[in-house]
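Read the figures in this text as sums done on the coordinates, not as results from a lab. For clarity, every value in this text was computed on a predicted model and none was experimentally measured. Cβ atoms are built from the backbone, for glycine too; each structure is taken alone.
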Structure 1
Amino acid sequence: MRDRPLVLVTGASRMNGIGAAIALELAKSNWNIAITYWTDYDNSMPWGSRAGDVDELRRQCEQHGASVVSIESDLSDTKAPESLFDTIEGKTGSVLALILSHAYSVDRSILTATVEEFDMHFDVNVRASWLLIREFARRFQFNDRPGRIIALTSDHTSFNLPYGASKGALDRIVIAAAEELREKRILANAINPGPNDTGWMDDSFKEVVAQKTYQGRVGNPQDTANLVSFLCSKKGEWINGQLLHSNGGVRW
């Protein structure tokens, strides 16, 4: 297991989520895995937390030969990123790839969002991502493989203002990282997976989305995991500083 590179995947708390799909796909591609999750956030959402999902993800990753470390972490805490990397390095080793799949998301519009909700979106989706990228870059030492930063973004705008605005800010941070961290041999890209069926879609919305894609279906976490795996591979090294739309061609 020690000869496998290590990836940190944030926001991998539910087996039907994108973060879990990414972690499992990278385990299949000979990566060791570190994941973060935050139960309190899941409990506050309509889907709730699923007892046993983190352990099940660990079990499935280990079946593919990966060593796995899972850490519960409140990313709204400014001290969390440094603590995360300290813990991971102490248990497993240096991180070669950082996948930012965590998010805080509460549907609010311009008129209904509160200051506290707006700030929390930026605390988690923007500030935490910046601090994680900074910590990763500070510690990264190039050997024979470039580092990777991949963030999951969104183009939500109306009636989802704090979320969409924070994701727009995240895009800029990631694109800046591709330029600023070039000398450190770190690649950085953002992926917009579009509407993804992670358990929140009802049947009527699935039908609307499916009608807007060439293949006549909605996106699923594995679609994003496949792209992340490619970007983390030798074949994906030429792609840098990009905002990639992996959404089946959905246009609203």
Structure 2
Amino acid sequence: MQEKTGERVQEAILETTGLTREFRGFVAVNDVQLHVRTGTIHALIGPNGAGKTTCFNMLTKFLPPTRGSIRFKGRDITGMRPAEVARLGLIRSFQISAVFAHLSALENVRVALQRARGASFDFWRSDRVLHQYDDRARELLEDVGLTEYAETAAGQLSYGRKRALEIATTLALDPEMMLLDEPTAGMAHDDVDRIVALIRRIRAGRTILMVEHNLSVVEGLCDRITVLTRGRVLAEGDYATVSKNPEVIAAYLGVADA
């Protein structure tokens, strides 16, 4: 599907139709129509319990939808497994940092590069064979600002740098589209600025869909925003549009003064 924006035609890389998830009668996500344009940064926002993470889990196949369909690059991926959609280039990070604490930053990225290669037994190969990945791992660490921490155990990194390392391991899988689940959650101001700058750097040639609570991050970074509340799409548009929507103000930002 294509959508005209002025003279430009932008194609959707990811679309959902009627995406719904029920849990024993509770509807967590209800008839969500999502349209993510190729090459954009798209935010999924909303109050706690709005259904954002459930949407993410369905998009990356960690959770099957009750109803509805998901298309990635024009292909129906609704019935696929997580590993299958990852191989297609749709890769996600998680809200909880997922690094190997006792491995160095370099080794963490190298593990991801080995996984991208697709060989099941690389862990049993000689050091000489495994070190072939080191140059690319160092390039990725440089991309995320972690060059000086290459030999540091991941468990010793600050929370913000762990998230940067997680993004480096995601990049190692060469994603065409990245789904970032709360990339700045729990961070100090300096770490937030570092991650925002990082996302700007890595967006070239990629599409990014992110769940994010920090509205200043969303305002300065995202091309388009979808607002969820109670599992439904409440509004969609750029930040200027959705931030002035009275329903969004009431549901997400707090009720405006009379």
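A value of -11500 for helix-only ellipticity at 222 nm (-39500 (n - 2.57) for each DSSP H run of 4 or more, over all residues; to 500), calculated from one of 1, 2, originates in structure 1.
For log10 I(q)/I(0) by the Debye sum over Cα atoms at q = 0.10 Å⁻¹, the calculated result is -0.45, so let me know which of 1, 2 that is. This figure was derived from 1.
For the read-out relative contact order in percent (Cα under 8 Å, 6 or more apart), a value of 20 was computed from one structure; give its label from 1, 2. Source structure: 1.
The maximum of distance in nm of label points 7 Å out along Cα→Cβ at positions 156 and 228 over structures 1, 2, that is, the highest value, falls on 2.
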